[in-house]
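Before anything else, here is the set of structures, which you'll find just below.
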Structure 1
Amino acid sequence: MSEKCMNNSPPCKDTDDVILPHISELQDGAEAGSALPTNMKFSWLFKKPRIFVLIFFLVYLAIGISIYKDYGISWDEPVHREIAGVTAKYLSSLVMPDFHPPEFSSLPPLAKYGAKEYGIIFDLPMYVADLLLGYNGTMPEAYYLRHLCNFLLFYVSVFFFYLIVRNRFESRALGLIACFFLILSPRIFAESFYGKDIVFLSLFIISIYFFIRYLNRKTLMNSILFALATALVVDQRITGVFIPFLAVFVTGIDEMKAGRTFNNLHKRLFPLFIYLISFSFFMVLFWPYLWENPARNFINAFGVMNRFPISYYVLYLGTFIKSTAVPWHYIPVWILITTPVIYTFFFLIGTFLAIQGMIKNGIKLYSNDRERQDFLFILLFVVPLAAVIVLNSALYDGWRHLYFIYAPFLLIAMTGAARLLGLMEEARSGRERRAALFIAAVIALGIISTPYQMIRYHPFQNVYFNTLAGNNVGQIFELDYWGLSFRKGLEYIVKSDKRPIIGLLANPITPMRNNSVFLEKGDIKRLRHADINQANYFLTNYRWHPQPYQLANEVYSISIDNQKIMSIFKLR
C-alpha cells in the first residue's frame, strides 16, 4: 500500500475488493514475503469462481443444518447454561425486578457464584432465547438450539476467513481452499456444533478480519468496528486481551517505519486511541460481571483464568500428569497429532517464507501490506502459544484452550500452499511437470483422506488423530473427553432393554446425566443411578481409565480406528 494510503488520505477506497493491495503491483512477482507471482490468480481452478463461492457456502450451510442434532451434550454445556442463568438473574434484578422464572429460584446471586468470571457473550443470548421459547435445561430443544447457533456462528466466521484469504492473495479460489482446510479439520468441525472453544475461535477469526481492515485504513469507523470485534472476543474469553496489545505494537511499528516526525503524532494516533477507548467501553458494556467495578473485576477475572482453579490429571504420552503442570511441549504435540498432516506441511513452508521475508527486510520486518499480514499472523500464533508456556497456564483436554490459534496457523499455511501451487503452475519442462503432478497427487491424497475419515467417524470427529499419533492412541492420549458417546450408549440401552426400572453405573457419571436429556421422558423415568451391587449396566468412555475393563459381558461399544471410546457391560 502506498504511503498516501497509509496516511488515510481521501483517494484510498474502502471496499472488500481493495482492502489489500493488488498482487499486480509486485515487481517481478517475487518480492520478499510474497507468495504469488503477478500473473497467477488461480483462475484455472474455477471457470466461474463467484458461483462456486455461493455454491460452497450454501452446501456447507445445508450440511450443518442437516446434522446439528447428531451430536451429544459436551461435559461443560449445562454448566455454561447455568453461568448464563446466573448473569440473566443479575440483569433481571436491575431492569426487571418482578421477573422471576422458575429456574431463577435455584440460582445464586452473581456476586456469590463461583464461576462468575466466565465470559457470557454467547451463553447469555442462548439462555435468553431459551426463556423466550419456554425451554429449560432438561429439554433437548435447549441444546439443539445451542448447537445450531454454535454452528451458525462458526459458519459466519468461515465467511470472514474466506474474506481474509481472498483479500490477502486476491484469489477467490485460494479463499475457498482456505475454507475447505478450516472445515475439513475433524476436531474443529465436530466442536463447531457444541464447543465453547469454537465460539472463541469464531469470534477471533472475525476480529482478525477487522484487525487487518483497521491496519490498512485507520479510519474512525474501522477503529470502532475493530474495537467491537475485539470486545466480543474478550467477553467470550479474557485470553483475547492480547489483541489490543498487538494493535498498539503493530501500529507503533507502522509509525516508526513511516519515518515521520512527532509533528501531528496525536492526530495520526487518534484512530488507535478511539480503538482502545471503544474497546474498553464495549468490553464492559457486554460483560455484566464488570459493571460493578470494571478494573477490579477485570483483574480478578484475568487472574482466575490464567491460573484456573480446577486441577485434575490428564493423560499425555501415556502418563497421567496434573493439568497445572503440563510440559512446554504439551500444546505443540497436540497440534501436531490432531491436525491433518498436509496442513502442517503447508504451515512449515509458510512459516519459512514469512521468516525469510522478515530476515530479508531486517529491522523493517515487512515492506508491504502482504508482509505485514504475514507478520501479524505469526504474532497471533506465537504470542498466545508462548504466553501459556511462559506463564505455565493450566491446560487440559488437548489443545482446545488454544483452538483459536488455528486461524493464524491456517493463514500461515495458506502462504505455503499458495507458493507450492505457484511453483506447480510455473512448471514448464517435462520433468518439472511430472514433479508438479506428483506433488499435486500427494497433496490431493492428503486432503481427500480427511473428509473420508470425517464421514466414517461421524458424529465423533472430535477423537480424530493423524498418523503421527501412532497406534494404540487411546493408551497415550484421552479420547472422548467431552463424553459425547454416552448419548449413543443410553439410546442403545433404552431401546434394547424394556424393563420398567434400569439401574446404571457410569464412569464418569456427569456426561451420562447430561446426555440423558435426549431420551424420551418415559425412558428417562426408567433409568436409575445404582451402585455396583444393583446396577444392570456399567457405561464408560474410558476417561482416566485407558486400560480395558475386566468385565465379561460387553453388549455395546463404539470404536474409532479400532480405539474404543464407549463400552457398555451388562451386569445383570
Structure 2
Amino acid sequence: MNGILMIVIAIVVLGGAYLFYGRWLAKKWGVDPKRKTPAYELRDGVDYEPAQRGVVFGHQFASIAGAGPINGPIQAAIFGWVPVLLWVLIGGVFFGAVQDFASMFASVRNKGRSIGYIIEVYIGKVGKKLFLLFCWLFCILVVAAFADVVAGTFQGFTVVDGVQSANITANGSVATTSIMFIIEAVALGMILRYAKLPTVVNTLIAIAMLVAAIVVGLAFPVFLPLNVWHLIVFVYILIAAVVPVWALLQPRDYLNSYLLVAMIVAAVVGVFVANPSINLPAFTGFEVNGQYLFPILFVTIACGAVSGFHSLVSSGTASKQIKNEKDMLPVSFGAMLMESMLAVIALITVASFAAGAAEQQGLTTPPQIFAGGISNFLSTIGLPSDIVFTLINLAVSAFALTSLDSVARVGRLSFQELFLDASIKDEDMGPVRKLLTNKYFSTIITLALAFGLTLVGYKSIWPLFGSANQLLSVLALIACAVFLKRKKKIHAFMYIPLGIMIAVTFTALGMTIYQKLTAIVTAASTDVFGDSLQLVFAVLILGLGVCVVFQGFRRLVVKNPKLTEAEKILENAKSESTEA
C-alpha cells in the first residue's frame, strides 16, 4: 500500500457516496428546489441571510473541521491503518454524512431552528432541557481539548524531563502569525462592515493580510511556554465568545477559507508527488497499550467519521443561510465527506513515518506530525520544509481556534438558555436568574471549568471528548429519526448507525467511569483533580444521554404517539393560518 493508492480509494468511495447515496437520500426526503427556505422567509440580515452555495459550504467546513479530523486518525493509528481507513470511510458515509444532512434538512424544514428545538417539538420540553445541559458539558470538553491543541502548536520550547531547553522556531512563527491573524481579522471585520468594498477588493485585502501575517511570523517568532499560552488562549476565547460575530468570527472564517483551500490542495499535491510508502502496520491487534479497538477506535476518530458537534453547526448557523434546498446536499453531506478526506490524508502522513521517526524529528503532537508529513512530501519538489511546516501548523491552529470561537459561544448560549423561560419576561427575572443568564457570567463559568480540564492535557481528555461527541451524535440521530418518522419520510436506515453509536458511546463512558473511579479509590491516580473532574463529567454525560435516548426511543417505538405541547402549538398555528 502507498499514499496514492490510499487516497484514490478514498476519492472513489467518498465521491461515489455523494453521487449515489447522497442524491438518493435527497430524492427520498423530498428536497424541493422550489420551496422557500428560512433564509428568505425569516430574513433579518443578522442570522437569517441567504448566501451562495460556496459561501455556506466554506462556513460549514471551516466550522466543523477544527483539529478533529487530524488529531483523531493520528491517535487511532496505534491500531494500524486498516481499521482507521475503514472506519473513516464507512463512518463518514453512513454515519457522519447522514447525520449532518438529516440535521440540516430537519432544521430547514423547521424555520432554521436548532437540534434542541427539534427535540423540544418532536420529543418534548424535558428532552430539550436535558439536551441543553448535555450540550453545555460537551462544549466544555471541546474547549478544553482544542485549547490544549492550539497551545501545543504555539509552545516555544522543547521540554525534556520537565525542563525547558531549545527554542522551537516553527512553533514560535505559528504563534506570531496567529496573533497577527487575529488582529487582522478584527481590522478586516471593520472593513467588511463599514467600507462596503467590492468582493474582489475584499478578497485581495484578505490575501494580502494573510501573506503579511505569515511574513511577520517567519521573521519574528514568539517563544513562550505552554502554561503561558494556555492563559493567553483562554483570554482570547473569553473575548471571542462575547463580542459581536461581525467583529471577529465572521472575518476569521473569511480569512480561514483561503487557508483551508491552500492546506487541502497542498496536502493532496504532496501525496501525489511524493507517493509516500505506508510504514504503519496494517493491523496491530484488538488491544494495544491497554486500549481496546472497541470502543476506543470509534470515539478517538470523532470528526473524521461522525461528530455530534456537526449537528449543532448544520442546524445552528448554516441552515439559516441556505439559499435553495438543493444546496443542502453539497453543504452538509459534501462537507462531511470532505472532512473524511482530510482524515485520510492525516492517516497517510502519520503512516509515512517509520517507527520512531516522527519523535526523532521533534514531532510529538498530531498537528506537528501532520504538518511534518506534508512538509516532507512537498520538499520533494523543492519547497522549503520550514515554511511549509509553519503554514500547515498555522492552518491547523486556525481551524482549532475557529472551532473554539464557535463552541465557546454555543456553550455560553446553552448555559443561558437552560435558565430562560418564555413565560417570564426579562424585567420580571429574579436576581439569581439574571445572573445565570448574564452572558459574561455564563461565559466565565464555562471557560473556568474548561480551563481545569485543559490542565489535564488533551491526550487524557480526548477519549472523554470523543465519547461525548459521539453521544451527541446519537441524540442528533434520534431527533432526526423522530422528525422523519413524524413527517412520514424514510428513516429506518438510521437505526443501524444509531444502534452502533449507542453501543460505542455507552461502553466508552462506562469504561471511563470504571477506570477513573478505580484509580481514585485505590489511590493509584497520579492526578486526583483531573481524574475526579473527568469522572464527574463522564457520569453526568452518561446520565443525561441515557435520559434523552430513552425519551427519543419512546417516540420512535410508539406507532402513533401523542403530540407534544410544541407540536400542538404548531398544529394550531397551521390551522389558524389555513382558516385565515
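None of the figures in this text is laboratory data; all of them are computed from the coordinates on show. The shown structure was predicted, so the numbers you read here are calculated from the model rather than taken from an experiment. Cβ atoms are built from the backbone, for glycine too; each structure is taken alone.
Here relative contact order in percent (Cα under 8 Å, 6 or more apart) has been calculated and equals 17, so which of 1, 2 was it run on? Please list the in-between numbers first.
Working: 1: 17; 2: 30.
Of the options listed, only 1 reproduces it.
I have -23000 for helix-only ellipticity at 222 nm (-39500 (n - 2.57) for each DSSP H run of 4 or more, over all residues; to 500), calculated from one of the structures 1, 2. Which structure is it? This value belongs to structure 2.
Can you say which of 1, 2 returns 6.7 when distance in nm of label points 7 Å out along Cα→Cβ at positions 268 and 492 is computed?
Going label by label, the one that fits is 1.
A value of 32 for percent of Cα pairs over 39 Å apart, calculated from one of 1, 2, originates in structure 1. Can you say which of 1, 2 returns 13.9 when mean count of other Cβ atoms within 10 Å over residues 60-67 is computed? So the calculation was done on 1. Among the shown structures 1, 2, from which was the value 44, 39, 19 of Cα extents along the principal axes in Å, for residues 404-483 alone calculated? It traces back to 2.
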